[in-house]
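As structure tokens, here come the structures.
The numbers here are math on the coordinates, done by the rules we state, and not lab data. Computed from a predicted model, the values in this text were never measured in an experiment. Cβ atoms are built from the backbone, for glycine too; each structure is taken alone.
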Structure I
């Protein structure tokens, strides 16, 4: 689960992390009122969407010469003008894709005199199962660009959960940033606070870019991106309340109601599988046969008939889907349950696109019989390769 920048900063401030003063705004008048609460005379007006690259982004409605989603304002009138241009318009960044995202919230913060910018992030290192610090002196840039162009400027290390954060970890961060004196001490303190925030919120990512050194010799978090482990949200109802559903794909929200793992993709062949590994293999073999998957939809290992029916409806609700491939290996999941769900959903939705089904495992004979006796135009497949070839051919023929 992701949250907005202003929410992330408010959350980090609870752990003592230094952030500039700022206020969220949902309207132009609220943006002006937010600026009036700040010392000024420099303000920063920031579009709030769940995507990076806002500063370099462009608004669809404003033309190519318009400013992006992060703007400096030197008066209340400039704050008002920026808010009027941003709110309700669609911001396109490198992370939103060409469709962009509508800006419904703003964050007005106090300006800062920046001397230098740094990068600091905490992530989960999948290889070691530990929290990793990623540190760079190249703040303000995309970390992917830094990794590509100057990888030697990125330093990382992991923390043993048995010992937790130790003073030497803070010194390692400060050393990697090249900080001395009081700034060195501040970096050590901020690193510890961020680690405590990571653990305390069951975060999956805390990215600070930039961590700024001001002309006054203070470290400030000027931008923060925070994501949480969705499986841990039952422990944090206060964080769950920060969710902005308008930033989420409607089909993904619907899938979450049925505990389905659904991710929208750019192709035209819907995929319903059980198990993440099988899903990846299914998508790969579709691409190997010259087509592209429209989604990743995993019904899990113990799905009911109702859950399978819901998954089928969600896949079909995507107008880009021109065919569906069901690839199920029945271990805990029974093939006859899958077949009943497929038949029920196909009848209820009046299926009008090609459907190829490959079943294997528990009660596979019963499942195949249910499909064969349904009277529906369901194409059976013997194995995954056969299924992929058939659905690609069916979609091409129907085009």
Structure II
């Protein structure tokens, strides 16, 4: 049986961020940390690929330059209802974001982590996590590992979360695809679009269209996101809106997934176990996962370093630290917006929100929905 101080399950943005932050905060622990990944990078990950500036700031603080990853910068974010609404141009980089192809981003993060000496093993699926009084056993098909602390960065179907709590999270749903730019589309090549007209059709969420680069070619990532527990109508809404831009949905392959939603009462930790990223819960309003996953990593690393310093592995304060953090405050604001905006299916109300409230939308995005990474840095 191999023994470690920390085992991180999942080598996506949340898991790699936790390890890299731990290397900054407590390098002696990082040297005794193992990261287990069930797949092998690059691996397919259905994801729109948007990284808001908060994520870029976290990467910079880790000494990483995401310009090394192929990406497209969305210089304008359009928030629309029935094709009309707010064109939000970033005044301080808080709104515009970059779009990556997720398999390339994750593979790059793993490469950077390995270059810094972190121990990552791929193609090692974890079957069970067994908390013991003096440690945690991590069971794989070939062997059992043992650690003082385990971090669940293993996504929507987290094995660690099931060990921490029997309560199922509330899931959001998404369908997406990648297509070439359409000459029939009125959308601009360097702009991102969020279309909320599906709310009036019984689907609380939005349809998106982002620019992206795949294998050096300009492409578009289209998709639909909903916080509904039912997938009914998602494909029809996406098909209807894409048809307005010259696409036939049946000609393309669709990818789908479920996304655990952030909830303040959620199970974020248990003795000797922490959850980060999708396993802990994703922003429910946009379904944004990458930047929050990177932010979770720093909070987890701080909690782990403190636990070893005090010899207390209960992690009783992890929820409090998360909810009090700038990331936690932002996630709570987005949850409030989800419960407020998506509950009104009336077209008149949605037109008022998206077509006549440009100033409010700008202020909300800049001051409540983004900027948490910089605010958190000031409060260190």
Structure III
């Protein structure tokens, strides 16, 4: 029955970190602002829409971002401020449904199918959430997409940014997707897009009309099935609440206090190796990292950062941990404990071939992790270890 059609919302905060910075410092309003790390080794975490007009994007190197927008103001990330704003956003979402699947600090899927009996239709719920979030966070805005499936809901929210609300009614998924570029399909990165364009497939509608044998010839049976189903909005996956609360961690207390930051690098690396090993064993990837340092006087310091690339192997964990370490004043300070925790975990979706990785940035880390696992499986743990940096 039509009344039982699923109503899935994808809610995504607009330029989240940058918006928090502008909210807390109104002098930044209307300016090109970049939230990022080290000026020569860091990456852009996010930026205002004014900066995006110059081609600045999330995950871009800070060097490249400064070339494109030399006039932009760069502000360091404030994890605690973002975490607090995120807490408010998620509390607001859970006020209308317990079925909230967090993807990161600022993004989530919601299943409001049952909530319609209490709060009205999905569009009314989305408008309510946008208003409540704006009020509760002192002005932060969210874009929302509504559809019968997660994939189409996410596409819809992206089309409405910033501060948008886009609805794809049930039964119209194929028509809604047809005019959009093939890059909108999950798993279609630059390599796959080039392959499809070379075959004359430029829009999702082209995929819908393509003969299945032609798709199979291009990418194999599994790849063809994946792309053909998503092209018509066929995505039966359920919203899975509670993911954002999970974490995998490792920590140690030193026999004797260590002074300064440099002696902490080696144990941090080993903890990153252990966390990476456990992530691989559980088939998970992380989207954020927490570094914990307990000083000699037993006071505890934590720093958290959301990753710009999925975290699956020790190298990426360690690089982010060192960025967090630089944010803790430790010169001459004695430390008794250090720990690393990977958070915002998601399952690594199985892929049949590299062409259809859910995220092409995962391919090299996956390959490295697979080699490490094979070596340890045959010769034992710690047979091969990453050198400290």
Open item on the list: As an exercise: Rg and Dmax of the Cα atoms in Å, calculated from one structure in I, II, III, equals 22.3, 69. Which structure is it?
Closed with: III
Task: Given 2.8 for distance in nm of label points 7 Å out along Cα→Cβ at positions 132 and 204, calculated: source structure among I, II, III - done: III
Open item on the list: With percent of Cα pairs over 14 Å apart, for residues 140-219 alone as the yardstick, tell me which of I, II, III scores highest.
Closed with: II
Open item on the list: Matching task: 3.4 is the computed value of distance in nm of label points 7 Å out along Cα→Cβ at positions 44 and 268. Pick the structure from I, II, III.
Closed with: II
Open item on the list: Taking mean count of other Cβ atoms within 10 Å over residues 60-67 as the criterion, which structure among I, II, III has the greatest value?
Closed with: III
